[in-house]
Structure P
Amino acid sequence: MKLKNSFTLIELVLVISIVALLIMAVGLTSGIRENAKVHSAAESVKSLRAAAESYIASGSMTYTGITIDGLKTAGFLPSRFTAAGSNPWGGDYAIAANSDANKVDISLSAITAAAAGRLSALFINSAQATAYSSDTWTATF
């Protein structure tokens, strides 16, 4: 009796289907990870904004001189909050007075354009402006 050394059409279709499902699963997983990064960054921006508002509520007349270290020292941010290299893309968080000292800018560096677009969409109703330039996303509150 002679054995056949070839695949049937059904076996080939089955293998191709399994490979296609695996490729889709990997694509979905990377989308979920990126979504988690965007939402994690958004929560940090909200925390920085709340800390900045507390800075003003504590008696500062403008945002001039605001820093992350100053917000931590004043107790408006947890002491474990790290600005350098800690955003989900490995970049920095920054906070500074806007050119209008009554507004504050919160920035994330080393961020992708797609993530910047998603962050801007999340803050469309609360930020006065958002911008993306040279891998840095900035929201003005």
Structure Q
Amino acid sequence: MNHLKTSRILLTTVLAGGSLMSFILDWRSNHLLSPLWHPHARFHAAILLFFFAGVAATGAWLLWRKSPEPTVAIKAAAFLSVSYWTPFFFVPFLLPGSSWWAGIPGHEPRIAGMIVYPNLIVVGICLLLTLYALRLGTRTQRP
């Protein structure tokens, strides 16, 4: 399998898989269906899920359509992916009262006494795969 095809497959997996995973994990009682959430916050969170689904579909379409410049599609899809996943790391610093943890406060998982947020591990993997796919997909055109 060539580098371009591998890059397309990885980026499609991150975008489409991330969108599907977001629906599965967020359309639950600890997120969108939580009675503790303000109704308008649920509205905005649901809009974000559908927006990401549209972005993921657009990225996949860019990746797989016939094009004389396939690396442009690789870059665009990678930038779409990075723009979605990166804020997971900094939003709690910008938005008071927000948290990486969706469970009961004070019950965060710990490894060796340190709090570990599973969602940040998954997001980190998505970002690493995106950056690897970007590098792989754009190096095929380098001299």
Structure R
Amino acid sequence: MNSIIRLDTRGRLVIPTEFRETLDLKEGDEVLMSLDAKTNTLIISPIYGKADNLVKIEIEFDDKPGSLAKLAETLAKINIDLIMTESKSFQRGTKARWSIIADITKCPYGMNEIKKTLLQNHSVESASITKIARDRLHR
């Protein structure tokens, strides 16, 4: 489904009825808005359940076969629930980037410990983790 939507004078947009019905969105439901400034892309995703423990994780790592799978396994072992992910090679065969929106409710670690755990993987060059606040997405 695609639709062109016009912003109103206050900068608001209305999600078309067919989209809301397909996603079972009702008045009062929360959605996550994510901006990728590098690609000028805005993504709107429904949030089912609590949004209190959502984080954005960004990881730069070696672009080698199996690297992404090992990172995903690391996150699974510490009970991080992946909600939305996107991975891209930005230097083919050398470097890749993985952007993640995740729920850390069941993770036994705090944000600093999660970052340290990721950095222990030898393929990871850098990692950042930031809490997603209501009404705004921190970078």
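Taken together, the values in this text are just the output of simple stated rules run on the coordinates, not laboratory data. Computed from a prediction, not measured in an experiment: that's the story for all the values here. Cβ atoms are built from the backbone, for glycine too; each structure is taken alone.
Work out which structure the value -16000 belongs to, where helix-only ellipticity at 222 nm (-39500 (n - 2.57) for each DSSP H run of 4 or more, over all residues; to 500) was derived from one of P, Q, R.
Of the structures listed, the value fits P.
Of the structures P, Q, R, report the one carrying the highest value of FRET efficiency 1/(1 + (r/R0)^6) of positions 5 and 101 (r between Cβ atoms, R0 = 35 Å, to 0.05).
The structure with the largest value is R.
Can you spot which of P, Q, R the value 17.2, 57 was calculated from, given it is Rg and Dmax of the Cα atoms in Å?
Q
For the read-out relative contact order in percent (Cα under 8 Å, 6 or more apart), a value of 38 was computed from one structure; give its label from P, Q, R.
Derived from Q, not from the others.
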